[in-house]
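Visitor: The data blocks that follow each hold one structure.
A short reminder: the numbers here are calculations on the coordinates, not readings from a lab. Remember, it's a predicted structure, so these values are computed and weren't measured experimentally. Cβ atoms are built from the backbone, for glycine too; each structure is taken alone.
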Structure 1
Amino acid sequence: MANTYSQIYVQVVFAVHGRDNLIKSEWRDELYKYITGIVKNHEQKLIVIGGISNHIHILLGIKPNIALSDLVREIKANSSRFINERKFVRGKFYWQEGFGAFSYSHSQLDAVIRYIENQETHHAEKSFKDEYKGFLRNFRVEHDEKYLFEWLE
């Protein structure tokens, strides 16, 4: 798209189905590299990726040549296939339905990057459920809690 200029930063968050602790540290970096390749193949920019055993955060620089939902669907489908083909987990791996997406300005990027890079430390004090509900509250995203996750108590 000639003469189209944009600067769109989005943090995408999604969890393992059932919030199971299946993303093991032994193969997490390999998964992140694979996801980075998916993003690059779609001509988008992955700024940072991080998470813990039950969910991931991806900070993206998005161009307006793809719908975010299409990109996330590609990431989730292909990374699930990657995990299953390599037999990283016993049984079938898949991600929860849906995702969270939260936008940021350029001036906020350093803080978001630090936040994503420090997921292990952060989640020693806060559950994923509390973190995610906090995002929804802080970004004023309307939602019905009974539909948030299949595992929400």
Structure 2
Amino acid sequence: MPVIITLIIAIFLILISWTWHNLGNIDKSKKIITIIITLIILSIITFIIFNISKSEIPYNSEEEMESVRNVLVFVFTLINGLITMPAIAKMLRKIDENDIEKDEASKKFILILVIFIIIIIFECGYLKNIQQEILNIYTKALQK
């Protein structure tokens, strides 16, 4: 378990530093706010996806469901962040530096959103499968 936690922390730090770097010369306080807001939005979206995917999963207790939810929402927020945050940060930097027209930026944001929606659709099914497998492993462990 310590290896997994270390890996998750490393991924989190990579995500933050990659996003920070892609924001370029934007003011530090704006960078921090952008990263925090984006992570909060991604966490909420991932939480909603988890709740949709758990609808048919028979958890034995509320505590069991909360434990699985906390881990999966955190891990998938990081994954979603790696997919979207650096690209969004780069677009924000280009807008801030006037390297891109607003129309072109809008089109690129829409493209990122469409890709993210497609990923979310697959993620919902994947989260459902992961939850079911976690419960299967847990049930087998209890039977021994």
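Visitor: When percent of Cα pairs over 20 Å apart is calculated, the result is 49; to which of the structures 1, 2 does this value belong?
Guide: Answer by label: 1.
Visitor: Among the shown structures 1, 2, from which was the value 1.11 of Rg/Rh (Cα atoms, Kirkwood Rh), for residues 7-78 alone calculated? Working shown, then result.
Guide: Numbers: 1: 0.96; 2: 1.11.
Here the read-out was taken from 2.
Visitor: Another one. Tell me which of 1, 2 gives -31000 when you compute helix-only ellipticity at 222 nm (-39500 (n - 2.57) for each DSSP H run of 4 or more, over all residues; to 500).
Guide: 2
Visitor: Still on this structure: Thinking of 1, 2, which structure, once Rg/Rh (Cα atoms, Kirkwood Rh), for residues 31-118 alone is computed, gives back 1.11? Intermediate results must be reported in sequence, preceding the final value.
Guide: Details: 1: 0.96; 2: 1.11.
Clearly, the read-out refers to 2.
Visitor: Let me ask you something else. Looking just at distance in nm of label points 7 Å out along Cα→Cβ at positions 71 and 103, which of the labels 1, 2 belongs to the structure with the highest value?
Guide: Of structures 1, 2, the maximum of distance in nm of label points 7 Å out along Cα→Cβ at positions 71 and 103 occurs in 2.
Visitor: Which one of 1, 2 has mean count of other Cβ atoms within 10 Å over residues 95-102, as calculated from the coordinates, equal to 12.1?
Guide: Numbers: 1: 17.4; 2: 12.1.
Label of the originating structure: 2.
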